[in-house]
1. Between structures I, II, where is distance in nm of label points 7 Å out along Cα→Cβ at positions 205 and 365 highest?
2. Thinking only about distance in nm of label points 7 Å out along Cα→Cβ at positions 109 and 421, which of I, II has the largest value?
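Values in this text are rule-based calculations from the coordinates and carry no lab data. Keep in mind the model is a prediction, meaning the values are calculated, not measured. Cβ atoms are built from the backbone, for glycine too; each structure is taken alone.
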Structure I
Amino acid sequence: MKYVSTRGHAANQNFTDILLEGLASDGGLAVPEQWPRITRPKLDAMRDLAYPQLAFEILRFFADDFPGAELKRIVERTYTREVFGTPEITPLRTLEENLHLLACSNGPTLAFKDIAMQLLGNLFESVLAKQGRELNVLGATSGDTGSSAEHALKGKKGVRVFMLSPNGRMSPFQRAQMYGLQEPNIFNIAIEGVFDDCQDLVKAVNADARFKADRHLGAVNSINWARVVAQVVYYFKGYFAATRSNDEQVSFAVPSGNFGNIFAGHVARRMGLPVRRLVLATNENDVLDEFFRTGRYRPRKTAETHATSSPSMDISKASNFERFVWDMVDQDGEKVAWLWRQLDEKGGFDLSTDRAWERIEEDSGFISGRSLHADRIETIRRVRKDYGVVIDPHTADGLKIAVRHREMRIPMIAIETALPAKFEATIVEALGEKPPRPAGFEGLEDLPQRFDVMGVDAEALKAYIAARS
């Protein structure tokens, strides 16, 4: 398996080559030269595999340069009952006939990001040890990626983490999970702006090729391809759990911010998993919903990006969307580069008259919808009343749109985003009581917190990293 850039100028790389890098040298994102296809006999053989074995079978399609025995050991060390609380890792909960919730938030930070990040931490440690290298991880988070990355990489030899987050725009629980870490290899930087400003800073620093090389910068954001691949696994696991045979189809509903989670579903579908629809749910920051309705992609400016009660989705520029567009324009890197120049120069682009739009409408399986604060509150209340289950506000966005687009006799699987304990204020507003808090998280917000505040300044950020690495 070889990898290329979505913008066409970086090619012929292996999985290990792209594991530690953020943006490709031309500013694009790493993607496989071709999608692996899983044959029906192979799919049948995968149906009854336990999660670690399933993960190994899928990952080795994409990481064929990684020693198989070592990859298997890493996967088996990652996906355990001790780390995720259950041997199923992502158990399926049936709410009613053909409506399911895929529980993806049983990891150390109570968010779906743990599923990929725990693997990434172990892969990083293995590769760095073999190469005798150090890595400075620079990332941006709207809430959950940061804590998942930091908890996966804290104390790891040869790794420092510099995590940017929008100052004052995460829940108290999310802030405490990150800022409460005292490990010396963890650096939290609260940026005076929104998530898109944090993400833009990561891209600006990565664009300085000399600084990136000198400081050994790597990425854990959803732009990291290994994270996407790790998330592909639970689409297969959810499909097998919700069906009796591989002749059936399912649909997945996914709350979407940076487009990484639902793009993993797209990859699974391209590999041959029988996915009928990928239902994308946004909150008030509805750039992606607008695109899938109209063909126009128009990211909002900082002042137009809403702070909402599903804060991990308060994103206007979805990084992984570039990978999807690359696939829809017949993997034409030059065209993607041109489209992203339009994005920089004109603030957006329009594919509604492009031949790619017909493919998106007819063949991609994508459909979308928007969920607002009142919808989240109503959905949290209804799910508790009807099913006795308390869900977080992001999952509520997903379930709201899932129900809207359900089809008879087609199982609909909503991907859980996080546990409700992370968003206490919204749960109290909806239910009049605090959500259940797992053991070990009592008093989290009262612990000492350690972070630095910075403006939107790439040069200041580079100086900060240089002084600490």
Structure II
Amino acid sequence: MRYLSTRGHSDRKRFCEILLEGLAPDGGLYLPEHYPQVDDATLTAWRNLPYADLAFEILSLYIDDIPAADLLAICRKTYTEAIFGTAKIVPLRPLESGLYLEALSNGPTLAFKDLAMQLLGNLFEYELTRRGEELNILGATSGDTGSAAEYAMRGKKGVRVFMTSPKGRMSPFQQAQMFSLQDENIHNIAVEGVFDDCQDIVKAVSNDLEFKRQYKIGTVNSINWARLMAQVVYYFAGYIQATKSNDETVSFTVPSGNFGNVCAGHVARSMGLPVDKLVVATNENDVLDEFFRSGVYRVRGSADTHETSSPSMDISKASNFERFVFDLLGRDGDRTKALFHDQLAEHGRFDLSLDPAFKSAAQRYGFVSGKSTHADRLATIRDTYQRFGTMIDTHTADGLKVAREQVQPGVPMLVLETALPIKFAATIEEALGKSPDRPARFEGIESLPKRVRVLPADVAVIKRYIASNVH
């Protein structure tokens, strides 16, 4: 399996090369040259596998430069009941008829990001040890990626993490999870700006090829294909739990800001998983909902990016969206580059509303969308608790609200849970008048000493900070 850039660069690379690289040299994102197809017999054979072995089977279709025995060992080391609290790893929880929550938040940091990040930490350590090299990971987080990455990489041999986050824009619990880590190889940088400023810094540093090479910069954001590939597994796992035979279809609703989570669903569907709809649920930052309704992709500036009670989705530039548009346009790298490099830089938007590819997108790729507001979140959290005794976080509430608008009789709808409610306690208290449960290991986390550096949203300043902390 070889990987290509969404912007048409001529290089074709193998998995372990792109694992450590992040963005392609032309600023594009890596995708496999083709999506392997999963036939009926294979899907049937996968139905009885434990999650770790299912992950191995799926990852083996994309990774051919790690020996099979090693890859299987990595998957079995990653997906254990000890780490994820349940043998099923991602159990389904039924709500009303035909509607399920897929529980993705049982990992070390209580968010779905753990499912990919724990694997990534083990892959990085394996490959760096094999090469005798080090890697300096530069990341951006709007809440959950940062802690998931730091908990996956802390103490890992050969890895340092420099994680940027928007100062004051995460929940107190999310901040405490990251900033209380005292590990030498973890560096927290609170950027004076919004998440998109952090993401722009990561991309700018990744596009400075000389700096990237000199300081061995890698990435854990979902621009890294390995992370997205790991997320494909739980679409298959959810489907298998929700169905008895392969002639059944299911739909998935995915709370989405950066498009990485739902892009994994697009990959699973492209591999042949019987998915009817992929429902993109946004909050008030509705860039993606606007595109799927109108064909216009219009990024917002910092001033127009709303600060909401589902803050991990307070994003106005969905960096993974480029992967889907590349597929939508028939994998035309030149055209993708013109849209994402030229038109977005010049006009802050592009319009595919009249393009035949967009007009058939819902039918061909299954995408539909909807949005949710603060009032919707409160109502959904309250209703779900009163009717089912189930407490959900704010992002999952966005998903559930939009899912209910798209449910079809006879097609199970799986809502991907985003995080445990404790990460967004203030809104849960506003909705229910009571605090969410807190796992014992996180008692008093907000009062622990914090290790964080506040810096301006300035690429040069961030580069200097990295350079001065690489020994």
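1. Ranking I, II on distance in nm of label points 7 Å out along Cα→Cβ at positions 205 and 365, first place is I.
2. Going through I, II one by one, distance in nm of label points 7 Å out along Cα→Cβ at positions 109 and 421 peaks for structure II.
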